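Listed after this line are the structures, all set down as structure tokens.
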Structure 1
Amino acid sequence: MKIKILFDNEAKNKNLHIGWGVSFLIGEKILFDTGEKGNWLIENMENLKVDINKIEAVVISHDHWDHWGGLWDLLRKKKGIKVYICPNFSREFKEKADKFGAALINAEGLAEITQGVFSTGEITGAYHGRYMPEQALTVKTRNGLTVITGCAHPGVLKIVKRVRDKFISEPIYFVFGGFHLMESDKRAIEIVAENFKKMKIRKAGPTHCSGKIAEEIFKERYKKDFVPIKVGEILDV
């Protein structure tokens, strides 16, 4: 399975927009998050030769502007597209998505979006003391499971454990995305990295809200199995 990085805070070259938030294209059909700004996402798609008409569904990890910011421009180009959200997204988001012609689907529990690609369903999290529901993606390939996170407000370890509980016999090959560790101290980050190793996660790619310290710690722990996440990269999972 190929995963193309469409939006993040670093890029392979200066022709690609970067900013806050993430957007990852799984295969050609599933888009996970849409970054902070619609025209930047669309222009990156054009530069990276992404065919919007092939996208069948969008999965929004959680109800924050930097993860759904590009959704509205995408819906202008392709009305009626399936948009997977957590049931407890805000009423304001749901009403706006309806007005833009999205076919909203509530991911309450584990849901297969297309063959081998699953939403974890809503997982309880918090952001600055407020309830923040979030979902992640799991991609099943010959290498094992790849887990993709938006911001990991529930905690990246909690998300990975949810995936392990749902796919008991499957090894976890790769975890990447926002790990939400930029406000954590060094020892707390080291504990997360140590637990990744204990869970025998083969590759790791912290980005976005993970923070530079987390990226350095994971790079030190994972060495050649640390995966830098940059716009324009294509990951083979």
Structure 2
Amino acid sequence: MNKSIIRLENIKRNFLVGDETVHALRDVSFSINEGEFVSIMGSSGSGKSTMLNLLGCLDTPTNGEYYLDEVAVSSMNKNERSTLRNRKIGFVFQSYNLLAKTTAVENVELPLQYNPEYTGKERRVKAIKALDSVGLSDRLYHKSNQMSGGQMQRVAIARALVNDPVLILADEATGNLDTRTAYEIMVLFQELYKKGRTIIFVTHNPELAAFTSRNIVLRDGKVIKDTANEHIESAKKMLDALPRQDD
């Protein structure tokens, strides 16, 4: 049996807005095991962004407990959470979050600069290997303004992989991409899933959830659906079925 990477136990997250208490998450419990590819969906106001911040160790719950790789996150101070976030989680964002005047390989090296276990030479070797794994070995020294949106997102995925995290957390990772490029990125995520990576893919698009192994849906701060996807769609097949751009 695969071990639990994420475990939420009776999570509540409240915010005080003026005199009113907003219940963003209401008694949420679920576990995600090693090697799952999970989509988290929900409309605006469902609690999706709050959930993302908790899972990414950017926030802590009002009540309940969050365990990441068997570590109780709420027991840690801000610096400890920051270290945990750097070592255990690889983030992929909708807007890429790359440094504009920096090469692909330098962008991918960034998470390793906060890890004293690596020398400068080791950082470069790991960054090149990560970029090679996402098909960008020919773009190592290109800057953001020399790359397409899909290439920039591949750099972001390589950066998420470089520290060998236990979890990849993708936030609307295809939201800024055209249909073809979005499918290309989903092909890459499915390849990572097949290699045993644990991925949480936060999206508002139910079509993309069809490519994942499990779907969690939030509404009004509660989980209203949590189902295994028995028939995972192939992003590669969908990509191949698209008309060629030069047709």
Structure 3
Amino acid sequence: MLKIENLQVAYGGIEAVKGIDLEVPDGSIVTLIGSNGAGKSTTLRAIVGLVKAKSGSITYNDEKLLGLDTTKIVGKGITLVPEGRHVFPDLTVIENLKIGAYMRKDSLDEDIKNIYDLFPRLSERSWQQAGTLSGGEQQMLAVGRAMMSRPKLLMMDEPSLGLAPLVVKGIFDIIETLNKEGITILLIEQNANLALKIADYAYVLETGKIIKQGTGKDLLNDETIKEAYLGKSQHTKK
């Protein structure tokens, strides 16, 4: 579905992504793990056109994405749930969801019902301002808002960051549910243990380069990965 070849991205002379290659097969869960500053978020932002690539290619269903604006990329079926959730705090839950469908002209009722079925807590808080929700509820809202554009490829940047362990488990259950419903997932997650458990395939980024790749299961059992990431991956908090 998605193929990246020799992608290079630079910020003000600093090369954040240094010629990486990766693939995301249709229907899979692929995760990128690595320490802060490794180039993970930059990669996702380059895919949706939020940052410009210096060189390389990004192909989605055989279409070139580089040079397209973000609106066109979203229209092709790619959506990013950003780190930090970025809900609109002064708007209600339902207003936030409708913003996720800003490009659509058809009825939203069925999609909103499906999201409320997936996240009953959002249904209960439909007319509540998003800024008054808990961190976990805001993350649910961010995912729900992304789903309103009916993505085929859903990219998620640190969905568990700052959430209590029980809430994190719920978010990961939802990721697996969405994948079973046919949505391809590209996931950035510092909780490497959880990410590798659900991933079909994984890439490890360090200082803008892919240093290791393999199935989620293989990397979960890799001693160097265990030592570097799995011991420190429990960064959740209440």
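No value in this document is a laboratory result; all are computed from the given coordinates. Quantities reported herein were computed from a predicted structural model and do not represent experimental measurements. Cβ atoms are built from the backbone, for glycine too; each structure is taken alone.
Laid out as a table, the results:
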item	result
Which of 1, 2, 3 leads on distance in nm of label points 7 Å out along Cα→Cβ at positions 28 and 52, largest value	3
Mean projected area of the Cα convex hull in nm² from the coordinates reads 14.9; which among 1, 2, 3	2
Among 1, 2, 3, which structure scores highest (criterion: FRET efficiency 1/(1 + (r/R0)^6) of positions 60 and 116 (r between Cβ atoms, R0 = 25 Å, to 0.05))	1
